[in-house]
Structure P
Amino acid sequence: MSRDRRRGNPAREIEKLASATVRKWVGTNGIVTDTSSGHGPDFRIDYYDGRVGLGEVGWHPDPHIEAMWARAHRSETPQEIALPAGCGYWAVQLVAGANISNLERELPALIEHLRLEGVFRRMIYGEWPRDELSNVIRSLGVTYVNRVSESTRDGAFYAMPATGGTVPREADVIVEWLDYLINEDPEYTDMTAKLLLREADERHVFVMSGSATPFGVDERLRRFDEAIPIRRPQLPEGITHVWVAAQFNANELLAMWSERGWVRVQFPTER
């Protein structure tokens, strides 16, 4: 998916992408119908040999971060806030749940104050530092503020919460994440339950990462050109296929598991 997807309805776009991907995979063997607008499964496969497949699509977002993106894109200049003349250009890092409306309203005065006090960089680590200025910065959900340029136009760019860490060596970390979502997370166990209530020859689960996905898992999902999982996922009996993909994926690859094991699949060029 494009990184600009937040301007529309991400969940709907992911459902459409899933149907298009399965449609390409099925090819001339049948017809794939996007049924996500109804109350049943998100897509249906009618094979020409009479078999039927049903599929559910899941996305793994952090609701706090997604709400921040939605609010940001209601602004005329998403992720950018105008500052008083002479402030320069600043970079700001936010925590999950930061109130974008408050930030837009209060950040200009805060940065003007920082400039007048000669403070051009401040990092917040939890409850430290405890001085009054740091408390004001913390109250806006800001963990880092830094003037990156004195001479360019006056403004501030705020970055959404981001995670980091090391990239696991083994792609099977994806299977551990998938097992948890499908078997333990109440937000996703309903995906398989809905499919198992219906008669079908194939039952597909299509899962895309999101802002709640751990850093290492998401990075391995982006690197299917390097490696795909090996281990069999722990699935409820009756689930025959699982598709996993990174939401933002430059190499346009995802992976699919069936009884034959894991394979790489190419996203369709036309969606």
Structure Q
Amino acid sequence: MDQMIVVKYQSGCLGNFLCNLLGGFEPFTSLDYGGPNLKNKILHTGAYSDPNDTAFISAIQQKKFQIISHNNPNFDSWIKKQNYKSIFIDLDSHFIEYRLNYILKMPALNNKLNEDALGKRWKGFKYPIACDDARRMVRLSHRVEQSLKIEKDKDVIFNFGNFYLPQKEWLIKIENLLLQVNKHITKEKLVEWYISFEKGQQQVLSRSAMIHSCIANYKFVDSLNENEKGLIIGHFAIRDKKDDPMYFIETYEKLSKNKN
């Protein structure tokens, strides 16, 4: 029997997409790939509290899963006891696209982050939501936002930024990954996956393009929300090696003055 493959990732890093591709499913278009295929054929640790969760115990008793979507640190010890190969999606770039995926796919969780920014973390500060996302961008650049840790002697590393390469380079990266975990998918099928993925990511890609345009022109535009303004501020904070509220607030106001 094939060895189990575990895809380890931070929520929002497209782990469910990669699991569906590795699982040999037919390509389909979706922003969130955690649908029927994931629920029925891929074990998702994020759906359970811990290995003692009765629903989890029932799931693994009913079926031996070959693909595990793993983004819940409470399952790290359980995972290590299994016979598996692991892929780690490394969030080391493309932080804007990462946050857009999180915001668009998990609006309830993002709304909770925004509520906490307003009422707790940035209470009393100007532009609390934007400041919160700016600091999150800085933390991402320092690699302190990813809750799952790389096992250097075990994990096959796949960079999150690989998902946003042009088709030719995307195919090379995916084919190389497949080789490392002894999976085979035809190039024709991978092309179909690439096309379906780009369709599913249209909203992320369009918002990302707008944000990068704002960065290039050093200004806000009217259609930005507060989270997206924070991503722009965070980009400049990373560039300038800054991580303080006054920098975030002053940058917010400079970008607002330049708004058309």
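Read the figures in this text as sums done on the coordinates, not as results from a lab. Worth saying up front: this structure is predicted, and the values here are computed from it rather than measured. Cβ atoms are built from the backbone, for glycine too; each structure is taken alone.
Here are a few things to note about the model shown:
- Comparison of P, Q by mean count of other Cβ atoms within 10 Å over residues 141-148 - largest value held by: P
- With helix-only ellipticity at 222 nm (-39500 (n - 2.57) for each DSSP H run of 4 or more, over all residues; to 500) derived as -9500, matching label from P, Q: P
- With mean count of other Cβ atoms within 10 Å over residues 13-20 computed over the structures P, Q, the top value is the one for Q, the highest of the group.
- Across the set P, Q, Kirkwood radius over Cα pairs in Å reaches its highest value in structure P.
- When log10 I(q)/I(0) by the Debye sum over Cα atoms at q = 0.26 Å⁻¹, for residues 117-180 alone is computed for each of P, Q, the one that comes out at -1.08 is Q.
- Computed 25 for relative contact order in percent (Cα under 8 Å, 6 or more apart) - originating structure among P, Q: Q
- With mean count of other Cβ atoms within 10 Å over residues 53-60 derived as 23.1, matching label from P, Q: P
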